[in-house]
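What follows is a set of structures for review.
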Structure 1
Amino acid sequence: MTITIYGIKSCSTMKKAFIKLDELGVSYEFHDYKKQGVEKETVQRWVSELGVDKVLNKRGTTWRKLDDSQKQAADDSVDNAIELLVENTSMIKRPIVEGQLVDKDQPILLCGFDEAEFDKVFS
């Protein structure tokens, strides 16, 4: 099983996800995009597969701090939204869990923490 969990170390939702993955015996690599950044191509893949509305967290303080023109630009264009996400990684909904279940030969891409979904996917 090759799993990467993307997010920010200090986030409370991330901590829940780490605990759940550990409980389920899932080995993973952690990518702290606050410290390591995230490639534009990676964000584009997430948005392409999950949709911008799922990946872009409009409930957080980073989004609320944007001026109206930046918010409008993100709403008007997926490309603008992706640029904002790469520049402001705190606006990416956490966690993003991506990888491959070797035993099931099935790709995984989860966005946000849903305990029942984690149980279903990783059990």
Structure 2
Amino acid sequence: MGQLTGRAFITVAGRRLGSKEGAKLGFGNLERTAELGDAGVLGYKEKPTVPYVECTICHTADTSLRELADMVDVKISFDTDTRRSYVLWGAWCAKALEIDKGEVSLRFEGMSCEEV
């Protein structure tokens, strides 16, 4: 067994964020839910999910909440320390922003996510 993913590096619109540990990527694949009948499992139903990137950044003098909140149609790269990379295309800031104990939680949702 080799290295396990432990760190993620997030770049939004060409600028690397100073993200804290715990960033998340939702790939946006189909979610399948079992459909049950009297005799057991009948099959499954599919529904799409929204691809997303979530992270927390430290608020600094260089952090512009307005700039982050106004982001739409941006490219977001999610690069791992195990050399796997993902791109969220056509992304927008999806969550109202607030500073909490010097940190800002971000959620970007997008049109699609692809492994590159």
Structure 3
Amino acid sequence: MTQLTVHTRTTAAGPVIELTGDLDNHSAPEVRELLPELVLQAGQQLVIDLTGITFCDSSGITVLIAARNRALEAHAGIVLAAVPDRVSRIFRMVGLDHVFPTHPTAQAAETAWQPPTG
């Protein structure tokens, strides 16, 4: 078991959550508690960078869905970056690959974001 570390940063596109380690039953509550504190404006996007994820169980997936719900409540988008192959396989099996847009890196996700017009 690898302890989860969570770093957040803010970009013009919106907040980025960088996760490293195991996203599981023990660590998911830490991420869930962070969600209401995120400053997320309508039209922005929440990026969850999974580059350093070594393990993700159903609790981890549940917290990613909670993050999606938080983004939708704020009228914002959500994207996942650098999803490890083992997590991608799980997402495909349960149909979440159609729910979460993905990018190869957090920087690619930030670059792809287009600010709302009007």
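Only the coordinates and a few stated rules stand behind these numbers; no lab work does. Quick caveat: nothing in here was measured; it's all calculated off a predicted structure. Cβ atoms are built from the backbone, for glycine too; each structure is taken alone.
When log10 I(q)/I(0) by the Debye sum over Cα atoms at q = 0.09, 0.14, 0.19, 0.21 Å⁻¹ is computed across structures 1, 2, 3, the figure -0.31, -0.64, -0.98, -1.13 traces back to 2. When mean count of other Cβ atoms within 10 Å over residues 59-66 is worked out for each of 1, 2, 3, structure 3 gives the greatest result.
Among the shown structures 1, 2, 3, from which was the value -1000 of helix-only ellipticity at 222 nm (-39500 (n - 2.57) for each DSSP H run of 4 or more, over all residues; to 500) calculated? Label of the source structure: 2.
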